[in-house]
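**Student:** These are the structures, in structure tokens.
Here, each number is a calculation from the coordinates, and none is a lab measurement. Computed from a predicted model, the values in this text were never measured in an experiment. Cβ atoms are built from the backbone, for glycine too; each structure is taken alone.
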Structure 1
Amino acid sequence: MEIHRLQGEEIRLANHVQSAAYEEDPATVQRQNAPLEAPGGDGLRERWGAFAPDGVLCSILEAHRMPVWFEGTQQMLCGIANVATLPAYRRRGAVRETFAAALAALRDEGFLLSYLYPFNEAYYRRFGYEMAEEVCEWTVPLAGVARAQDGGRVAQLFPGDDTSVVSTIAERMYAGYNAAPAKDRFDRKLNEDFWQQKRYLFVWYAPDGEAEGFLLAKRAESGVLDASRDWAAHNDFLATTPRAFRSLLSFVAETLPPRYRTLRFCTPAEFPVRALLQDGGGVSCRLSPNGMIRLLDVPKALRLCRCHGQGKLTLAVTDPLLKGNNGVWELRFAQGRENEVRPVEGGADLTLPVSALSALLCGTRGADALPWMAECQVHNPCAPFGSVFYRKPAGMPVLF
């Protein structure tokens, strides 16, 4: 089976695979992927494909290139999307081999992480991915919102206005979140369509004139203003400070009723939204999965991870796709110096697959989760697991 990056006419063949696999309209797929067919592509994404022995392009995947944060440094992440196989060629290992070839090549180019939104979690866990940080989808009756006393002002933006301020807010909001885009231009998604789709954009400015939050929302069912993210409309409710979040929530509660009685939005799981409410009656919070994450370069991730105190931890890592990650890795860490990582022989404090290590190092799970992770075998209970594995802000706030 031959596997490589697709170019030229091969992109059109990939469109056929996508249309057939997902039963999508061919013209729509062609239009969506037109930037990939241009000479050199669009520079942000690429397609990989597997060709069966009979020469047919049978399996594809799309890799989105984006700089992200990891432990306070900017690293490269590949977001995987549009994984598809022609029905007649399924269950032959084509997807697995395509993943292995693409991820190995991207690792060699310096990519540290990969991310995807799965149709089946168990399926992609076999490829080394693990569930990332969950998000909270809040439904808040506006009558119970506490009124803000923070001053500032709210401005509504319209088509033709400079919307780059929302990208500035998003980048500040997620700076330091592991796996969050470092340079994602949120305003790329905003054009005249957001007005035609009856989506409304409000920005909150602090008394000193600094933009600290925005609300991009649309009317959903009767009485609901929906700022949650979905594939059709990239709405959001983001704030870089608690006062901005509080002020925008208060603005909606004071200004938009009686047409709207409820606001729906998503936040990272650690946001204490209930602290902003006078009356919690009718408030609901639904935890939702937010994709899966994977390390592509284990020794590099261990060198970069922020550890507490001083110590040594030895990890036996298995990776089903990337051979360079397999082995026993010794991590030595101390405050004020770079981590030291080297391959060693012999026993380990912990044996685990790269999927589990991805969640632990990125911070979506801490050492307290180890007893719950059946795929992990602790050999030395006295090892300093809590100094290396602890909860951190993490997660991908955009859909691709």
Structure 2
Amino acid sequence: MLQASLSKSASVQSKSGLFDSNYTKNLEYPNFGFDITHKATNSGARVGMLKTPHGIIETPNYIFCGTKASIKNLSPAHMVEAQTDIILANTYHLMIQPGAEIVEKMGGLHKFMNWNGPMLTDSGGFQVFSMGHGTCADEIKGRNSSKKESLLKITEDGAVFKSYMDGRKLTLNPEISMDLQRKLGADLIMQMDECTAYQVTKDYTAKSMEMSMRWGDRSLAAFEKTHDGSQGLYGIVQGGVYEDLRTISAQYVASRPFFGTAIGGCLGGTDEEMYGILEVCEKHNHPDRPIHFLGIGRIKDVINGVKYGIDTFDCVMPTRIARHGMALMKGVPNERINLMNTRFKDDPEPLDPTLNIPFSRDYSKAYIHHLLKAKEMLAYQILSQHNVAIINKLMREVRAAIKTDTLDNLEKEWLVD
């Protein structure tokens, strides 16, 4: 269950002028749109059409992580072949290498990467958090981490940290983040926020949430100064595992002229806590805006997340587990198989011929097992594209199931003990 009882600092937020009074009251997004075309009758699941300057995608959908302007082991052509609709890149990593100015000079991320579809960038705040409190995956899911800090300080003005490449001191704040994301040129961008860890106190979580709301107003003000209709800005719901804080933050985001809503921050240590956060947010999210779930993308979480009205997900999981020999599969325990296991060394079957792409259709599990044992790079390429294609298949089937109110049946097909 989510934790409750309002913090003193958060309880007075509506009376104390915690937010930047200079935030813009109205913003239009002329080249963007979000139309809900179907709603499930037995959950909050919905199908929509998300319009961007680089195309329209159907939701729910999955945004694949091209962290440093590259999907690990895959080219844009591989992503298209796997029927991918949208990808993302990380502002923090790109500000360090090669620098947003270089990307802008080269025509923006789409031209730089040779990707013609929609793109998203995050604000950099997620990585700032990970530097201060450990790895993103560990802290978001409530696990301990021993990662050394490179964060120097976080203040109202922003975050100061050391570059992991050359140690130089860098600053990231709402104004800088908006400038960086404008230069990178993604369609969908995120407000600057701080992502709190599972282990911090409620008081810290409340103060951080309030700062993220003020940063949201500063992000809006900075965004408006150069807004030309080429980007849509998302506000981020924070508040950790606390129901009252999540309520305040979701209401804040809904009250501001963001194009979309993103749910971020600490999501608890259990599935129950994470889904509880989604349940609370669902009550207060703006009903007409696209809703993104930051950094979460297991098959189980996708199927359950859409029931709470989530429209898009992002996660490094599909390509990350491929680099460990894992292939995502429909209807197998733990959502995946490990091709490193000896039982596959003489398995003549392909991964999934129904996907109708060569990597999933034309190579036996025995061959992939051999490639992994031989540490051949082809193994990671095969598994990466297969995993992307499986997730895209999942999203197509999820959308179809929402339209026919059969999502519960689909869940049983994909998830087994």
Structure 3
Amino acid sequence: MFEAILKKIKPSVEDEKKIFSLTNDLISKIKIKDTKVIIGGSLAKNTWLKDTHDIDIFVKFNYDKFKDKSHKLSIFLEKALKKFKPIKLHGSRDYFQIEKQNYNFEIVPILDIKNIQQARNITDISPLHVSWVKKHCNKRKMIRNVVSYDDIRLTKAFAKAQNVYGAESYIQGFSGYVLEILTIHYGSFLNLIKSASKWKEKTIIDPEKQLKNPLIELNKSKIHSPLILVDPVDKTRNASAVLSKEKYDLFIKASKEFLKNKSERFFVKKEEKIPKNSIIIKISPPKGKKDVIGSKLNSLFNKIKKQLSLHGFVIKKAGWIWKEKACFWFNLKSNKLTAKMLVKGPPLDKKEHVIKFKKKHKNAFVKNNIIYAKEKRRFSKARDLIKDTIKKHL
């Protein structure tokens, strides 16, 4: 079964030639004195999947010459990339995005460090993550506690299909690096799944056994997630700090179900079916950092849901999908309400409140010792309310 799955998710020789050719061509055109330009992320680790279109490139600035200019690395890089007309993205250190032949290249400035103590910024340690993963992986399976790259690919494909992949703030799932650590820690994809099916409400993993008690030694702000995974490269960091309980529980549930019925369907992402008669709204989000744009879209979606409920619409189901465009959908009990709504006031024995209610509502009436009024709705059509909310908050 796993061989059949790998044929679908593992990059072919042609895929490798294309992606490395494009990446190396771009790297050769980035010229900055006293720097080394390298491939980063899953491409560098050889853990990338067939459908990968996001590629990390790190521009490593000489440590001795730039250690006191860490805050200026983005400025130096921006000048060198000017000819490519990149999109500037804000982060702990600004970085840049270049689109080329349907691939998204992220160019990140970092210091060329040899150990964690030299880091001036969280991004500086990224190549150390690459080194750690490569140290524990091999093309062949299980050579003296070494994990195969394909095991990691299976883990990533499984997580993607279960909608728990991605550490962005609007997803709050498992990052690629976290999935790599977990697969290496447990020894294989299958061992990870077996162990995950038994995870408790709180799971603590320290692959390199760096801390005696992570709950005490880690900063309190980093131990709120249900999974505490001590970064094997940086013992002060919980690599899975952004993971939500929802995604953690989904991974556990999927692991249990997979063990009951080992099927290829667990590696195929289901397209979400939008119920009939749903209101569908398509939005073209602005370009920018995916995490930031995704958070804004998620926030807008939740605001719309809140407004629909406040105005009397009953939501049966709702969701959103984001590919090139964002697609919000809302399946309501009714897409249209009566022109007027019943406003409930205070009981008659609350005289002061009754007086205030009557002043506000001229057509007030009494029923069962409670005062009511009928008022015209501001929005009787759900679509109008949704459009108004988008206009105010987008």
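**Student:** For distance in nm of label points 7 Å out along Cα→Cβ at positions 190 and 278, which of the structures 1, 2, 3 scores highest?
**Tutor:** 3
**Student:** Given 11.7, 37 as the derived value for Rg and Dmax of the Cα atoms in Å, for residues 62-109 alone, which of the supplied structures 1, 2, 3 does it correspond to?
**Tutor:** Comparing all candidates, it corresponds to 3.
**Student:** Looking at mean count of other Cβ atoms within 10 Å over residues 270-277, point out which structure of 1, 2, 3 has the largest value.
**Tutor:** Top value of mean count of other Cβ atoms within 10 Å over residues 270-277, among 1, 2, 3, belongs to structure 2.
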